[in-house]
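Enquirer: Given below, in the form of structure tokens, are the structures.
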Structure I
Amino acid sequence: MKKRTVGVLLAAFFAMALTGCGDKQPQPGEVKGYDKGEEYLSIWVHSIEDTEEGQCYRKSVDAFNKKYDGKYFADIEFIPRNDSGGGYSDKINASVMSGDLPDVLTVDGPNIAAYAENGIIQPLAKLTDEEKSVYLDSIIQQGTYNNKLYALGAMESSVGLYYNKDILAEAGVEVPDADHPWTWSEFTEVLKKVQPVVEKKKGYALDMTFPTGEATIYYYAPFFWSNGGDFVSKDGLKVNGVFNSKENLKTVNYFKSFLDNGYMSKVQITDLFESGRAAFKFDGAWEVNTIYNNYPDVNLGVAPYVVSDNWDGGRYTPTGSWAFAASSKTKKLRGATKLVQWMSGIESGKRLWDESKSFPSTYEAFESSPIFEEDENYKALYHQLSKYGHPRSKTPVYPQVSASVQEVLENSVLTDKDAKTELDKSVERINAKLKRYVMK
């Protein structure tokens, strides 16, 4: 049996840093709007202030300060990420060592477990069932680690199985309803039917790639989940027998059938789906807005995300985005939690949707926006998200897990390496990262 152990040296250094640095904050009057008697709350976000997302965060903080004038004052700082994903995360890592973390910070959903395990964030103050019920179930699941709620999502997201209605009509293919998705076997037959149509367009049935970064696991994890597989154990600390399970091997081999049968290209073709030369594409929810604004000739539809023939009807579709959490440094947990709730709440979610087209994280924000009922594509994505949304794996070594999924699919499908060997190699690489968290 394995037991958890935190990196002792890091934890000790972290504790000493906090003790030595103390809780820095300005005096009332030093920051515009911060008055005597108010509890000062510092907050860091990962975006540029001049972007639509950044402006939403600024407006939410201003609204919070107006709502809680005389009680709380939130002071926001924008620390954008760079092209490689650093910048913001680099600042967080440096501040862990110096003890200079803010009261509240943003964290990407899949990294919540790592931030919690490494002492960067702490559980939120206790919320009632009613307070938690306003959020999509996927948001609560994403923010929970070791049965404690650490974060609340400011926004949510999903991945659609997009299709070209004209191509499917020409092939004589009908799309199933939202609760009866195509199984793998059925989807293979659909791809076979549309192939002659797209070949006339010099295209492919599937516009499908395995890009580096987070996209591959985000887009394609549902194939593994709906087949009864996963990437890590429930406690996030074991991968042997999980990542390289027989279920996952079967899933990888199903992906290989796409290339073997000529349903996808071995190399990426820019705008294959958008140019009307592919029947299907897996992509984030932002693809709807992209098609509407830039490719109006594409007759777009959203099909239910494909499931394994062994699907048990459970949650399996992609979710997850940036969330707010209370740092381990803050001694103002109640106020920090209140700010987290506000930044992720109904009004903030409405603003994020209206101004940046980021999906909100609460039921009311979705249901107050007519487009999620009136537009068939957005309606399909919301139904999928609210009923079948599944958070990504919770583990302190999530980046290594994500990279390994991408490597397995790229190597097994595109270069035809043995899938079992690739899965086993990934287990070895992930275990090397897990050593600091577990011991026999």
Structure II
Amino acid sequence: MKPHLALALLLLFLFLQQKWLLVNGDMFIKSRGIHFMLNGSPFYANGFNAYWLMYVASDPSQRPKVSAAFREASRHDLSVARTWAFSDGGYNPLQYSPGSYNEQMFKGLDFVVAEARRYGIKLILSLANNYESFGGKNQYVNWARNQGQYLTSDDDFFRNSVVKGFYKNHIRTILNRYNTITGVVYKNDPTIMAWELMNEPRCTSDPSGRTIQAWIMEMASYVKSIDRNHLLEAGLEGFYGQSSSWRNNLNPGFNIGTDFIANNRIPGIDFATVHSYPDQWLSSSNDQKQLSFLSNWLDAHIQDAQYILHKPLFVTEFGKSWKDSGFSPYQRDMLFNIVYVKIYESAKHGGAAGGGLFWQLLAQGMDSFRDGYEVMLDQNSSTANVIAHQAHKLHQIRNIFARTRNMEMWKRARGRRGQWLSGNKGKRIGN
């Protein structure tokens, strides 16, 4: 066999191996150190929140709105969506009562997962709510009261064994759900990037942070006992606690029983999250002070994720409301740009920031879901351009890392070829 032919065959083998991995390989997003990884290369994502996806998809006549949202997101190169995998009690819920589920609503979630897969979008699925919308911890506590538990606070969600049993049952039900459309059990579906324990957990009755810390430890361990395929995050807003007193001056006046450092150090938590709403948190400050806060807030969390936690960071919520006095699209674009620049600069240098998810994406005909923060990509052109530009830049970084990885594989292949030729020197090869 001629030497150049041997090299060509070896390179062809490596190419086919890479192609096989992309089609058949482990498409689950993993974490390695401070990076998200997908098929051996760092993964960076620009994305969005759309809490309403399951709720809307539960009505088959409304499913085109879900498809339209994913289609517009894909057209703007958005690759991760965060949404609710809960709706507890109340009108048309997912979970009527502990362990009793609405199959029509579940089929809506099946459709969301199937459509995300079709459009190449990964999902972060949140498992419960801190707030009363869609039930939240208040509904779980009331269910326990109805069974004779004496509970004095919604924060007993984090402490009471009966309530925790209800919540664990919900975790188990979601993770083991058989998707009626794709035929894939959720815990085995790489369309799902990560589970989120709770949307913005807060325990104001215990500002020491011990209650939330114990709850996250218990629930993270429980999730991992069922599902080792997927990443897990706690759903934190990023407020600092007693373990990082040097950072407490950054907190915008909140003491809600969470601790960004201690909570995210828990072994079962794979990556850190941070939210930021300067227009809410610093409502009496002007735009300049709010943007300055945002810049410092993100800098601190990216640094702490990288150098203290040694885990990736996702900015899982941010936005600016048009209901604010003096709002203009330019102000919103400025806020988006600050978030995106912080993420890009970190990613460009191999840092811990893995991406950002704005709040929130809506499709046409969804006026009742408007909350002031909504973005409609086919209407809000300036903001849509900012979003698409960030997605393009992060995609370029992913391509650079992929090319670097391919070059390293090529160099290793050449090294193996040299060793092979040296080992067969003087021998007759072929006819």
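We did not get these values from a lab; they are worked out from the coordinates using the rules stated. Keep in mind it's a predicted model, so treat the numbers as computed, not measured. Cβ atoms are built from the backbone, for glycine too; each structure is taken alone.
Enquirer: Kindly point out which one of I, II the value 1.9 was derived from, the read-out being distance in nm of label points 7 Å out along Cα→Cβ at positions 247 and 391.
Expert: Only structure I yields this read-out.
Enquirer: Continuing with this model, one more query. For which of the structures I, II does the calculation of mean projected area of the Cα convex hull in nm² return 24.1?
Expert: Comparing all candidates, it corresponds to II.
Enquirer: In terms of relative contact order in percent (Cα under 8 Å, 6 or more apart), which of structures I, II is highest?
Expert: Working: I: 27; II: 18.
Looking at the calculated values, the largest one is I.
Enquirer: Assign the value 26.1, calculated as mean count of other Cβ atoms within 10 Å over residues 319-326, to the correct structure from I, II.
Expert: Numbers: I: 26.1; II: 15.2.
Here the read-out was taken from I.
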